[in-house]
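What follows is a group of structures, each given as structure tokens.
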Structure I
């Protein structure tokens, strides 16, 4: 059996490795337009920060290691067309410029996502970057070392991680975000706290411009590099480099052209076995639509952890197995220096958009016994449905163990946990780890009272 995988980062690399384990006799081949396979793009901000010096540490498995296990790797090869009726793909060698048709028995699409590049004048100037590939990270770090003033466009997860990287290196950072606060994936009452913390804990190096967009990069005519930024509302400032991190979109062009169905989110529609609407074609990772396990509605949340899970499931089923991937909760975590930020399930605003009648509570409490020297605060937001009393989601931030509380809620969400159920959870307690009544229990008590319990 000949299994071809388009894309070789998280989902594609996982699909290849698992396919070979499931069927050692299968001929497994990855085609990727990247120069590397199986690398951690999530680790790029930490390489840029200088947390480690060797970018090779981001490579999970090299091309040579894949080939030793019998998996064929073709880097710098772009699949330009899928021909389902003939069970062929058209592949272009980006180095030589030649094209050839390649047959498959099973095809797994793992084309991932690509950065959104807003319509900004002079966006192709030198020292204007986006963040996706290993080369992007290497180039950004090299430019950062020669720069003092850096501009970030967009206020999502990557931007917050990059602020930390640049501040660690004593750079001045100006971030431009169209929303009222950065990290708009969180509810505004939480994202406002995050933005305040960053501004107050950046040694005066960070400026955030909200409710505005970048309209133009100003060129240095001698070097051809960016030297300034103009915004839609008339702000202007100097910069030595800029990083566009305004979000990503699913890469689905060749799939759509081949007649593969897209979902309402614009990503490839798959069932729980990662099958598309065309026989013997599977899809996984950032290019695919997911199902939110709370609302049971389509969602698109590109995360490396999900991509790895889906790559595994696609491989198992392409090799004749029967395993399902039920969906996602959108669980995420990130940090800015000492501040941990985490979320799972639905935010209050997303729940309301889906028609839930929400009740919520925001509470701040110590994460450990108050006399412990390492004690810190955690702020937790818990969201529930007024009618069913089911917990819908949680957001937690703080210099303490915020993600531990969110991970606990994520498990409960899978079982349809109600607020009343949370009161009975037998959480561990010892002074170095928690308070005797954990913040989760305290939040549930307040929420139960608001629900009329």
Structure II
């Protein structure tokens, strides 16, 4: 019954890691425009600084991958990329006030651990030379566990990394072979234990449901193994099959792939098992230990979500991105670099603008951004008269879902999602979004399930 109900809301929708969604940003115009937006953000809140560095390189292409990544061809191209990234830092860090504290640094990709660690260390040193770091600043990195040995993990800890995420995806060797993913070099439970001994916190394991080759038996075995590894966090992502965007995924279509009903069965059972094992469902695709900062943020109503995932408002601040495809999430705008690393390198080293897209936010869009985020992250939404006026028909569309059992209307100004509504939170968020009304979403956005 629950599955049948949920499937009614299995629609194509944005993930709302930004508002508007990134594919709707307008083209960037001039470097002067970008500089003005970055400089203006110094006078806006939050004042805390978060930096994102995109490392696009991988040693091989995983067939399921939807990330902006590429197989590393040779060291010279890699070195040229980082010469460009250092150049971008030298130019743009001057646009940011050196009085603002760094509370978060995040390396994503691609596979950040596929490059020499000296490169990562150089980036951190450049930041520390200009900005004060908060005492408990999060220095986070995404890792392919097939590239991590004990020695390399110890090196990361010595460099100052204190949060880590492992892209396990699945524990089953046959599923991993189908999707072209190499298994972890170290047993995952030992990897988590060693990470904890080295004082990493927020240790995360990524799992994906809906992959070709997954069955109830082998997927639930992966769920059990993830629980037994005892990480702080587990991210359970739905496999987004978007071959019109990622051609590598077309190679997976020759294998049996779970349908929407099977995927929902996988998710609900995994969710049940994680909760029974003591994890807190913080929303959409993340499960954390009750003592984790994300669980505490949810309880206090200050959970936040951006392109790097769930986080807290206190640590995130405004995000400044560097490298190909990197997105900056400022209070007043979004800016995004060009995706192709070779083109990014060419533009940066010739002194040209690397941004391909930009979206200054007006006051109405800020309200839409903030209300959608509050709804998605904290399972409730309380609006004032100004917000209600700006939301307009969107607020009425949302209230109408009470009759569907997706939310409870606490008052004319406040709603709280039901368990069913929490499971289809992207569908609820769409009701507030005027851009998603009467527009094509199929082939543009991934399915909610």
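Computed from the coordinates by the stated procedures, all read-outs in this text should not be read as laboratory data. None of the values given here were measured: they were computed from a predicted structure. Cβ atoms are built from the backbone, for glycine too; each structure is taken alone.
Laid out as a table, the results:
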read-out	value
Percent of Cα pairs over 19 Å apart, for residues 96-207 alone derived as 56 - corresponding label from I, II	I
At a computed 13 (relative contact order in percent (Cα under 8 Å, 6 or more apart)), which of I, II	I
When Cα Rg over 2.2 N^0.38 Å is computed for each of I, II, the largest belongs to	I
Winner on mean count of other Cβ atoms within 10 Å over residues 136-143 once structures I, II are ranked, highest first	II
Identity of the structure behind 1.3 (criterion: distance in nm of label points 7 Å out along Cα→Cβ at positions 112 and 344, calculated), options I, II	II
With Rg and Dmax of the Cα atoms in Å, for residues 152-223 alone derived as 13.0, 46, matching label from I, II	I
At a computed -7500 (helix-only ellipticity at 222 nm (-39500 (n - 2.57) for each DSSP H run of 4 or more, over all residues; to 500)), which of I, II	I
Among I, II, structure where mean count of other Cβ atoms within 10 Å over residues 240-247 as derived comes to 23.0	I
